[in-house]
Structure I
Amino acid sequence: MNRYFLYLVFLNMLSNVIIFVPKFLIQYRYDGALLSIVIAIISGMILMYLDSIVFARFPGEGLPEIIENRMRMPFKFILLGGFSIFWFTAGLITLLGYIDILHRFINPDLPKIFLMVVFLAAICFVIQLPTQKVVYLLEIVLILNGPLIIFIFFKAITSDYLNWDSIFEVGTHLFTLPKLTPIVVASYVFSGYTNIIIFNRLFKKKIKSINFAVILVVSILNLVTSFLIPIGFHGADGAQEYMYPWIMTADSIRLVYSPIERALFIFLMLYISITLLSVTVHWHVAFELIKGCYIKNTSKQKNWLVLAYFIGFSILAVLRFDLMNPELIIKFWLTARYFFEIIVVFSFFFFLRRRNP
């Protein structure tokens with residue numbers, strides 16, 4: 001079993017529990033959300049399997065190394081540069097969402113720009129580390145935080161305040177035809193596999209089938225619980241009133257014998273490391289893709305220029321994000337991301353797979 005591949009997928013699943021997935025799925029609870037989850041699981045597993053087949057032909061190589069002698073410079077620059085923008089945006093949207101959560105629920109008087117600067121200092125340091133060290137850090141964080149997050153989910157499922165009638169009410173709409181938005185939202189929990197584009201440098205052997213079986217089981221549990229538990233706590237109609245349903249759900253959980261009775265604070269503290277690591281993984285991929293554009297002429301000045309771009313655009317985004325329509329922007333990006341993944345995976349499958357490694 002290749003545990004590093006599992007870590008990449010599980011990290012993305014965990015980080016999106018409190019930001020994107022539950023909110024948008026709950027909006028479509030009567031409009032095919034459950035069937036959307038089924039479709040998302042099927043499509044996500046297919047794309048993941050096809051992508052793993054392609055990169056298994058190039059053990060120990062990331063995309064910059066794979067295309068180094070297979071593509072001319074202008075096309076290589078466009079490909080790697082375009083992909084880096086996609087990964088940078090994925091991390092930035094996650095970071096903006098969590099900063100908004102901390103601002104709302106921890107300290108509303110603390111400027112968002114201050115939180116962004118603090119997080120950027122940590123993230124920009126880690127993304128420069130070798131890929132092997134990044135995945136070591138990922139392993140440590142998941143091992144330390146994973147059991148506590150699972151415990152909070154367990155407390156939620158076994159809580160006396162969980163109303164199963166509300167869950168069954170949503171379940172009666174199982175066969176309602178789905179719309180596009182809940183499908184693309186639910187499929188985002190699988191997007192961690194796309195980080196193989198750089199982390200394939202660590203994979204020397206083909207990813208075994210047991211990995212996909214584990215991911216299938218965990219993804220079903222992740223989507224079903226993150227969608228239905230807030231409905232069970234707040235009602236089929238009440239859950240949609242919250243911008244962050246899982247934050248309010250965590251605040252409804254009491255840990256009677258714990259030094260901290262309100263699970264909300266423990267939940268948020270756990271997710272600080274999870275979210276920061278998720279952003280770090282996305283930006284590490286973006287950073288390495290950009291470095292691939294000038295791999296023969298690597299310099300610290302160019303690396304610092306890339307970091308300056310990350311920092312400057314992030315600060316601008318946190319200043320302007322609230323003035324736009326965040327929900328509409330996120331929906332548009334999630335939809336674009338879904339079709340982008342389909343196009344990229346099938347392009348890799350039909351072009352890279354046919355070439356000799």
Structure II
Amino acid sequence: MARLELRNVVKSYGIYEAVRGISLDIEDNEFVVFVGPSGCGKSTTLRMIAGLEHISGGEIVIGDQVVNRLGPGKRDIAMVFQSYALYPHMTVRENISFCLEQQRLPQTEIDVRINRAAETLHITELLGRRPGQLSGGQRQRVAMGRAIVRNPKVFLFDEPLSNLDAKLRVQMRTEIKRLHQRMPTTTVYVTHDQVEAMTMADRVVVMNKGVIEQAGPPQELYHNPASQFVGGFIGSPSMNMLNAKLENEADQLVVVLEDGSRLTVPAARAEAYRPHAGKAVIFGIRPESISSLPPRPGCAPLAAKIDLVEPLGPLTMVYFNIGAATLCASIEPESEPRPQTTMQLSFNMNQMHLFDADTGRSLALA
């Protein structure tokens with residue numbers, strides 16, 4: 001177990017910079033998830049931490065040691081891959097014990113570690129089978145067991161659940177989180193799935209085009225995104241984004257949408273945004289912040305023609321257009337929305353976001 005530091009880390013392939021000078025401190029026992037779209041640099045960063053990719057600049061520190069020049073086997077890390085990487089001709093026990101035998105540990109110590117890991121992961125009855133006799137979820141548990149028995153300073157997970165079906169992914173992410181609670185170890189987990197990131201992480205790191213857009217606890221990123229990119233990436237369904245203009249009207253601040261609709265900014269939010277009056281902005285609001293209930297204080301009414309309805313049991317998703325933008329609202333099923341009818345919706349402006357139209361940065365943090 002150890003602290004992990006990334007100090008202005010760069011990875012270049014010729015003139016292309018895949019990772020562009022990122023810095024991050026990961027505390028001892030912290031579970032950090034890197035998330036972002038394909039090509040954002042998250043897997044490259046993980047591979048540099050593991051020693052599978054040479055860094056082009058900066059430093060990687062594990063514990064008190066700069067590991068730039070150390071090979072993967074000397075960094076005291078354990079990695080769980082997307083593809084499981086199990087030896088097909090070996091039993092589960094042999095797969096898990098292989099790395100321990102390479103360390104020439106006593107057989108009694110190897111047996112103790114294997115049995116402890118198997119009990120923790122509920123795979124004791126599988127120790128005599130080969131990988132071809134296991135399901136995808138069982139293979140992933142074996143891959144995790146092989147990492148656990150090493151007692152590493154840092155665990156690395158490279159999209160370990162992407163090959164599993166949806167139901168099994170939910171089950172396995174719960175098991176990984178429970179495992180971390182039982183065996184707290186510094187963990188870096190890479191995924192493209194923001195739901196995995198939100199549900200598993202102590203801290204989420206959102207990457208985009210080789211840089212860190214924002215890092216923080218999941219709820220902080222959800223409620224206070226630092227940029228339009230983070231606001232749109234975190235949350236499912238994603239945040240609605242509309243081109244708009246911020247205007248002063250009779251001592252009130254108003255968001256004017258493309259179709260001319262005007263949404264009043266609550267007084268509590270107005271002071272932070274007032275310096276930006278007269279500017280073009282990006283107005284962001286999450287689907288769950290749009291309701292079919294009568295407007296409450298801080299809410300702005302808007303009549304919308306419903307285009308599409310998706311009943312989901314406890315909630316109903318409705319889609320409607322404002323100008324050229326299609327918006328999604330998560331509303332109460334009791335309102336019984338119907339396509340091609342006009343519905344009165346209520347925008348909770350206490351939960352809105354405004355982003356700079358040029359830079360995409362949050363105006364609340366400007």
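What follows draws every value from the coordinates through simple rules; no lab data is involved. Bear in mind the structure is a predicted one, so any value in this text is a computation, not a measurement. Cβ atoms are built from the backbone, for glycine too; each structure is taken alone.
Kindly point out which one of I, II the value 35, 20, 13 was derived from, the read-out being semi-axes √(5λ) of the Cα gyration tensor in Å, for residues 251-338 alone. The read-out comes from structure I.
If semi-axes √(5λ) of the Cα gyration tensor in Å is calculated from each of I, II, which structure is the one that comes out at 46, 25, 15?
Working: I: 34, 24, 19; II: 46, 25, 15.
Corresponding structure: II.
Can you say which of I, II returns 15 when relative contact order in percent (Cα under 8 Å, 6 or more apart) is computed? The read-out was computed on structure II.
Taking 0.55 as the value of FRET efficiency 1/(1 + (r/R0)^6) of positions 195 and 227 (r between Cβ atoms, R0 = 25 Å, to 0.05) derived from one of the structures shown (I, II), identify that structure. Can you show the working numbers first?
Working: I: 0.55; II: 0.80.
Computed on structure I.
I have -23000 for helix-only ellipticity at 222 nm (-39500 (n - 2.57) for each DSSP H run of 4 or more, over all residues; to 500), calculated from one of the structures I, II. Which structure is it? The correct label is I.
When FRET efficiency 1/(1 + (r/R0)^6) of positions 3 and 267 (r between Cβ atoms, R0 = 30 Å, to 0.05) is compared over structures I, II, which one is greatest?
Numbers: I: 0.75; II: 0.10.
The maximum falls on structure I.
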